[in-house]
Structure P
Amino acid sequence: MQKENIYNVPNFLSFYRLLTFPLILWFIYTEEANLFAIFLCVNLVTDILDGLIARSFNLQTNFGAKLDSLADNGTFIAAFLGIFMFKLQEMSQSIWMLWVFIGFFFLGLLVSFLKFKQYPTLHLYTTKIGGYVQGFFIFVLFAWSYNETLFYIAMILGYISHVEELIILLISNEMKTDAKGLYWVLWK
């Protein structure tokens, strides 16, 4: 078995996101909305870049997939906290949808840890598409303002990806990395 080369640009970008997570939390705690928004937006952009670079230059590794998933969730947790700290007033009428999304998120983590004793690394297409739309929504929210239509689209895509993830976690006998989707799990 060939050893993975984990020292590559995509993994460094994911590691950067992990390193900045406590700093972003600090900006939330100290109510530094502008610094929070800048660092969060940079993290969202590096999230897109690490995947593109990994796929374009064949630098995908199992370690990188786990690191990316962990960094993704750190970024989204920071974004959720930032929404509640800085944007709650703007989003007050539809914030319940975010609570449902967060519930699905934690349910997926719970199922994965109870069943597989590890963090989920499925990397589903629906999760990637939803994640890009959610990231775009978060970027727009903190760089400009709240866009209700974009929020609804992001949440609906999130619900779909979380339901697919839960189904795959429940029917699988082992944790899959880069499962792509339910179709690939059942018929490929």
Structure Q
Amino acid sequence: MNFLFVYEAVAGVHLSHKTAGILSTIFDIGGVVGGILAGYISDLIDARAVTSIVFLISSIPALVVYRLYGSISMFSNVFLMFLSGLLVNGPYALITTAVAADLGTQSSIKGNSRALATVSAIIDGTGSVGAALGPVLAGYISTRGWNSVFFMLILSLSVAGLLLVRVVRNEIKEKVNEGKWLWFSGIVH
């Protein structure tokens, strides 16, 4: 997923299409680091949904800060673009890869490679549809101004987080019941 926008100007200097393209690559680099970091953290705490929702929730203020301060200087733009990519693409990488791998260990799918392939294709295809529709929607919405694009991104991240709440709750309960997260037992019953 490529970042949908790079400011037309950084520190009052208008950017060429080439420079804007290079800057948007920083988002993808952050996404690679985010995918690795999300995978490492989820393995460390053994909780993929919790990791994903923390990244998603953290990406919302990162986008707001990018909108407010990304045009101050080239350094702020690059740093905030990298951070946004890390936080937005981390859950995407985690969900598309780890969930498909987890499905392979399910007793109902064991030995049925066609079912696993179908579920993996659905997960990957859904991500591809989002990646295709996002820029089209952003292009349409950008005619109303960049604040509208940022609002669309924040709304999308919020919906993704809300869709994970039930899974996160179940994951936390499971960890508490297993005795792995005893420090969390007073918060969730």
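None of the figures in this text is laboratory data; all of them are computed from the coordinates on show. Note that the structure is predicted; figures quoted are calculated from it, not measured. Cβ atoms are built from the backbone, for glycine too; each structure is taken alone.
Numbers for the structure displayed
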{"item": "If semi-axes √(5λ) of the Cα gyration tensor in Å, for residues 64-135 alone is computed and equals 37, 13, 7, the structure in P, Q", "result": "Q"}
{"item": "Mean projected area of the Cα convex hull in nm² - structure with the largest value, from P, Q", "result": "Q"}
{"item": "Origin of the derived value 23.5 (mean count of other Cβ atoms within 10 Å over residues 80-87; candidates P, Q)", "result": "Q"}
{"item": "Of the structures P, Q, the one that 4.0 was derived from, the read-out being distance in nm of label points 7 Å out along Cα→Cβ at positions 72 and 176", "result": "Q"}
{"item": "Entry that produces -25000 once helix-only ellipticity at 222 nm (-39500 (n - 2.57) for each DSSP H run of 4 or more, over all residues; to 500) is calculated, selected from P, Q", "result": "P"}
